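Please go over the structures that come below.
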Structure I
Amino acid sequence: MSREEMKKVLVVGKIIDGHMTNNEGAILMGMSIRQIIRLKNKYKAEGAQGIAHKNRGRKPIHALSEETKDRAAALYESKYHGSNSGHFAELLL
């Protein structure tokens, strides 16, 4: 769990225990009250792991495949060698 997630767990725990209000927690975390309430509900349902980002350790859905990266690198080295990155991006389109 990251530092930011740990901070969220501590703040949400204080809110649930009654040591802090939703508004105080929202100000402390730089979030809206609605987001704090959503975090509280997640914490109550799933515990501290509910606050952790669910996509951790997974490859982003919009990431390029290795095959696409290899094809682009091969094109840059052969056909478009010498072009700068901005021009190369235009040439690929």
Structure II
Amino acid sequence: MGSLFDEDAMFVPGPGQEPVYGREGIKEALKPYLASPGTFEMGAASVHQNGDLAMVQVPWRITSEDGTLEGKSVEVMKRTSEGDWVYIIENPYGV
């Protein structure tokens, strides 16, 4: 999952929480989301692209034995020199 993020990306783990910077820190911050078995669903994305940058909004839901989390993420992505898209800002709750 870490390869989805730029080396210097920023991740906002939740409303009012301090951002996490860097791919390795983000991988650690995502572990609680992935710890319980369950399902991860994403809705239709809204994408606004300008050259090698894109703003993406997507509704999501994680359902597990611990309950349900859901939100509408706001993300900024960039196209790498290899042509792949990676997150530079990931805010799963869009706030």
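For which of I, II does distance in nm of label points 7 Å out along Cα→Cβ at positions 64 and 80, calculated from the coordinates, equal 0.8?
The value was obtained from structure I.
Each of I, II could give relative contact order in percent (Cα under 8 Å, 6 or more apart), but the derived value 19 comes from I. For which of I, II does distance in nm of label points 7 Å out along Cα→Cβ at positions 8 and 32, calculated from the coordinates, equal 2.8? It traces back to II.
Out of I, II, which one gives 16.7 for Kirkwood radius over Cα pairs in Å as computed from the coordinates?
That value comes from structure I.
When helix-only ellipticity at 222 nm (-39500 (n - 2.57) for each DSSP H run of 4 or more, over all residues; to 500) is computed across structures I, II, the figure -19000 traces back to I.
Of the structures I, II, report the one carrying the highest value of FRET efficiency 1/(1 + (r/R0)^6) of positions 16 and 72 (r between Cβ atoms, R0 = 35 Å, to 0.05).
Comparing I, II, the top value of FRET efficiency 1/(1 + (r/R0)^6) of positions 16 and 72 (r between Cβ atoms, R0 = 35 Å, to 0.05) belongs to II.
For the read-out distance in nm of label points 7 Å out along Cα→Cβ at positions 24 and 40, a value of 1.3 was computed from one structure; give its label from I, II. Among I, II, the structure yielding 1.3 for distance in nm of label points 7 Å out along Cα→Cβ at positions 24 and 40 is I.
Each reported figure results from applying straightforward, stated rules to the coordinates on display, with no laboratory input. In this text the structure is predicted, and so the values were computed from the model without any measurement. Cβ atoms are built from the backbone, for glycine too; each structure is taken alone.
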